[in-house]
Structure I
Amino acid sequence: MPAFWRVKRLDEMTLDEWESLCDGCGLCCLVKLEDEDTGKVYTTDVACTLMDGDTCRCKDYEHRFERVPDCLKIDLAAVANLTWLPATCAYRLVAEGRDLYWWHHLVSGSPETVHQAGVSIRYKTISEDDIDEEDLPDRITEWGGEG
């Protein structure tokens, strides 16, 4: 039987299938800054207060929207409209009709391969709790795989 992401569109997936597509890179949980003049989005190395920088997982995924009001839900609309989603993002890949990378846990069988491949933010960030907002422009970082 072929893998579900190879035969289903995003809008056909069950909630469990959708959730399993997340590769655990953590890039969507980084603070982004938008240039008001150009609309260009810059990604920082500053992670959401709920992001665990060692595991690249949310510390309170179930309650994230209550605890972080500007937490962004990655849904069909977000996948279609967020130009800053990394080129390596499984949601973006499936939406574009492409296959997942070898390091994706659904392919490799291990949630560690995303980190071994160097695609994740593991050990590369600071928490937004540890920085002043006015210092965010100094934290803009180029991340591999960004679109």
Structure II
Amino acid sequence: MTNRKPFWETKKLSELNQTEWESLCDGCGQCCLIRFEDSETGAVGTTSVVCRLFEMESCRCSRYPERHHLVQDCVRLDPDSVSDFSWLPKTCAYRLMDEGRPLYEWHPLIAGNRDEIRRSGVSVYGNVVSEKNVHPDDLAWQIVKWV
């Protein structure tokens, strides 16, 4: 029996291979929420509306490999940009690793399943609507405070 620590406790974000990087995503769906940035103040308003490619049931992107080609402003998250996205939730595994903090017990890598994140209330599951169902002029009316 070995007492090896898991990769998220021993590596930096920049040291992760692609499989490790992808497994860090907890599937909360918060990256897929549509946001607005106030050009004067820099404040970011987050809506209850998700990208048109978001799959409601799985809380995943339906066209993940080509998302950046299909959605012009899709977030490009990589080890160098994590700290640039101050709007990332405090529970985000990428943010936690970047800040040297541990993952939460509901994270799929620790819990061993993808159900715990929904039970924890961190996931957007059941609390969002697709942008396909919202007129673009009404998006600003969908800004909410996520807890």
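Bear in mind these aren't lab numbers, they're just calculated from the coordinates by the rules spelled out. Nothing here was measured: the structure is a model prediction, and the numbers come from that model. Cβ atoms are built from the backbone, for glycine too; each structure is taken alone.
Once distance in nm of label points 7 Å out along Cα→Cβ at positions 76 and 124 is computed for every structure in I, II, the highest value turns out to be that of I. Each of I, II could give FRET efficiency 1/(1 + (r/R0)^6) of positions 52 and 116 (r between Cβ atoms, R0 = 30 Å, to 0.05), but the derived value 0.65 comes from II.
Taking 0.15 as the value of FRET efficiency 1/(1 + (r/R0)^6) of positions 4 and 44 (r between Cβ atoms, R0 = 30 Å, to 0.05) derived from one of the structures shown (I, II), identify that structure. Derived from II, not from the others. Which structure, out of I, II, was FRET efficiency 1/(1 + (r/R0)^6) of positions 68 and 108 (r between Cβ atoms, R0 = 25 Å, to 0.05) derived from, given a value of 0.55? Matching structure: II.
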